[in-house]
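So, here's a batch of structures to check.
Every number here is computed from the coordinates shown, using simple stated rules; none is lab data. Values in this document were obtained by computation on a predicted structure and should not be read as measured data. Cβ atoms are built from the backbone, for glycine too; each structure is taken alone.
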Structure 1
Amino acid sequence: MRQKNKTMKLQYLTPGPSELYFTVADHLQVAIRQQIPAISHRSKTFEQIFAHTVEQLRILMNIPANFHIVFTASATEIWERSIQNLVISESFHFVNGSFSKKYHETALDYAKKATAIEVPEGEGFEITKIEIPDSNELICLTLNETSTGVMMPLEQIYALRERYPDLLIAVDAVSIAPYPELDFSKIDTLFFSVQKCFGLPAGLGVWILNERCVAKAEKLQKQGVAIGSYHTIPSLVKMAQKNQTPETPNVLGIYLLGKVAEDLNRRTAKTLRQETNYKAALLYQTLAQNPVFEVFVQNPKFRSPTVIVANIKKESNAEFLQICEKEGLVIGEGYGNFKKNHIRIANFPTFSKETIEKLAGLIENYR
């Protein structure tokens, strides 16, 4: 285990949990003074917090009014809830890394007939060559594969909607929301957790879903299919319409999400995308120019702007990770089989350009 530099504040450019947004500390102080963690989730104060957070997310991500926004414990929970609530028997999964694979495995754990189309890690999909049987009920997509740095282009998702208008489409956007300028009419549900691109403490999942999802869950429920207990789509949506939750939620997490979303809205989503694109281009260019590194995702159209992954052409990544940490920057190791051979750099919208430029300098000078 690497030793922390005791004289320098560390910044965590890891793919999650990650560096807290700079406004979080102030919001936490206000929350403690106002006893936010102690309030009842049935109080008017909480209803106001819930409504404010939903409003700010709608603005930031351009979420239509006909989509519901509900809260869970994590995005991992939503893997389970989406399978429970939206699939009677068959789902179809696009798998190109560890997290998309785990979504598929979740469906198998629930004894569904879960079909997976799988490509090697680091690669994307040729959508036009993939046929999805109409017997499937839910298409499960991972918009940004956190383990390998592969992003699925939005036009591929839109093409799936055109080809399969009757199938529900679920999008795992854990390590990329709120970056994409997404057309929600092309999907049915999207979900993420807050410890990545929103720069918040872990412990909160956000589930965005339309009326087709509600209708499907209610259909299963009426047929006697077990779709969960307190966190079913019908129960979550029913309570959300009153700005409440079925259970005692992460009140502090919902409060902080609303505050940070408001902060990001002041910068505007357009500005966040522009800055993220600049930082991503800088990192990819710097990695490509250094012979010690090799960008893992070879095809530029599949490269993630928020999780940059590179192979290091040395025995391991340990030396470079230590150099970064000595300069106050903690970046991610590789995931799974790539643990010692890859570096994974988070490039979230909450990170400053100066921080990424400092890291780019370290990459440039490493030999």
Structure 2
Amino acid sequence: MREIPVPLKLQIPEDYPSLINCLIELIEEEKITSLTIIAGTYARESLAKQIHQDLSKVVSDLQYIEDIESITNTYDWLLAIGGGKFLDKAKVTAKNNEAHLIAIPTLISHDGICSPVAVINGKSTGAVMPEALIVPLFIIEKNELPMIQAGIGDLVANLSAIEDWKLAKVRKSEKIDDFAIMLSRRAAMNVLQHLEADLKAKSDPKEIIYTKNFLKSLIESLALCGIAMSISGNSRPCSGAEHMLSHAIDEIYGPGTKASHGIQVMIATVYLEELRGYDLLDNLYNASSVNLERSSFDSRLKKILIQLGLPTSFEEINITSEELKEIMILAPKTRPERYTFLDCLK
């Protein structure tokens, strides 16, 4: 049997009083007497100061530090509030200082909210998994649509990443993890099946995406991605050739220049699905079956994304066919140690 780090709590409070109650409950259960609050720029004004004021009544040693770089190993518990880039910094800071981390994401644009992996200056690095993940639904409901769409896109990428991992097992005898794959696929399918069902009844994507039920499903699925990566010990269950293509786009044009990370990996997943020649939604997990024969098919995945009004081709984010050739050449070099479908195209 193996021991796998999993957060103590995953809570999705629907209002501010519920958020404070979640934090107080955690503080009491873990007997936390010393806590340091750190926050991203937006969260400082909107949430962090209010939380600091309310928690000062229950934590004897409570600090609020604006400069995350000043954190040292004298801090036992860190409470980090902010978006993806800030939480990645917080996860690395907690690891470097051997501190426990409570994460309160204010954005759900990618699967890093609960993962033991962080992206710093475009490079992936090891980090701690938050010991508690508390996602304020009342903040997430105010996220702009592109941010939520990016979170959906990062989940879609799981389907491509899983196929690459299976391929590496067949071609390179790479060890795969059945449970990590199961969680990663389930995370993606939870959201896609939810969308597919709701799109039959509603034509306006916002009517689906901005419901409490869908947002909770999306948050839970993004958390499952983090647990899948924790089980496998790396990002394999959620990152494959589609992420390499996105990394190559960022290297050539600059991060965020063409599109957000989530949108880029989503488009790359659709593109690679077409090259693979089979429907990723219908390709049920089988560790030994890898189809590399191109064939004509109607993609359920592409249909769902188009109905949501999401881009499904590189042309839609202003990448020409000639530029794509350059991206395809560079992509495998961004993770040369990782065998993926791109290696079959050389």
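Here helix-only ellipticity at 222 nm (-39500 (n - 2.57) for each DSSP H run of 4 or more, over all residues; to 500) was derived from just one of the structures 1, 2, and that gives -12000; the source is 1. Structures 1, 2 were shown, and distance in nm of label points 7 Å out along Cα→Cβ at positions 44 and 316 at 6.0 was computed from 1. FRET efficiency 1/(1 + (r/R0)^6) of positions 52 and 244 (r between Cβ atoms, R0 = 30 Å, to 0.05) was computed and gave 0.15; which structure, 1, 2, did it come from? The value was obtained from structure 2. Look at relative contact order in percent (Cα under 8 Å, 6 or more apart) for each of 1, 2: the largest one is in 1.
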